[in-house]
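Please find the structures below.
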Structure P
C-alpha cells in the first residue's frame, strides 16, 4: 500500500518532534510500505534535510520507505552535500 502526504513552509527545529509524531501516526494507521512525501512547498535548508532524514528513519521503523516528490534541485543538492542521498530518497 502507498500513501501520500505533504510538508511545506519553513520547518523549525522545534517542529521536528510533532512532524515525526504525525507521520508515524499516519504510517501506523495506514500500514503503508511506501509513503510519498510532497516537498515542493518546503524551504531548502539544513533543518528541512534533518526533518526528511528523521522521517525516513521513523518510517523504516514502521516497515515503510519515504520517497520524495517535487524536490527541487537545490534540495537534492543539499541532501547530497550533507551525505544523506542514501537516506533521503
Structure Q
C-alpha cells in the first residue's frame, strides 16, 4: 500500500519519519523534500493562480468553492487504477 499525500506538510512529515519510499503521489503544492519531486502530482487548483495577487486568489477560491465545493481537483485515476473519476 502506498501513501498519496494531499498536503505539502503531510509529505514533509512522511519523509521526516523515514517513510518516503511509501509515497506514491503528492499534491500540486508540494515542493519539499527535493526527492519527492519525482512523484506524480495528483491534485491541481481549479483555476490558474499564476500572476494573480492574494486578493484575486482569495476571490477565486471563494467562487470556486461555492460552485464546485473545492478549489482543487484530485486525479484519482493516477493513484487508484480502475477507479472512475467523478465529474
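Values in this text are rule-based calculations from the coordinates and carry no lab data. In this text, all values refer to a predicted model and were calculated from it rather than measured experimentally. Cβ atoms are built from the backbone, for glycine too; each structure is taken alone.
Values as computed for the structure displayed
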quantity	calculated
Per volume of the Cα convex hull per residue in Å³, the highest-valued of structures P, Q	Q
Winner on mean count of other Cβ atoms within 10 Å over residues 23-30 once structures P, Q are ranked, highest first	Q
Identity of the structure behind 1.3 (criterion: distance in nm of label points 7 Å out along Cα→Cβ at positions 15 and 31, calculated), options P, Q	Q
Identity of the structure behind 23 (criterion: relative contact order in percent (Cα under 8 Å, 6 or more apart), calculated), options P, Q	Q
Among P, Q, which structure scores highest (criterion: distance in nm of label points 7 Å out along Cα→Cβ at positions 7 and 55)	Q
Read-out helix-only ellipticity at 222 nm (-39500 (n - 2.57) for each DSSP H run of 4 or more, over all residues; to 500), computed value -14500, structure in P, Q	P
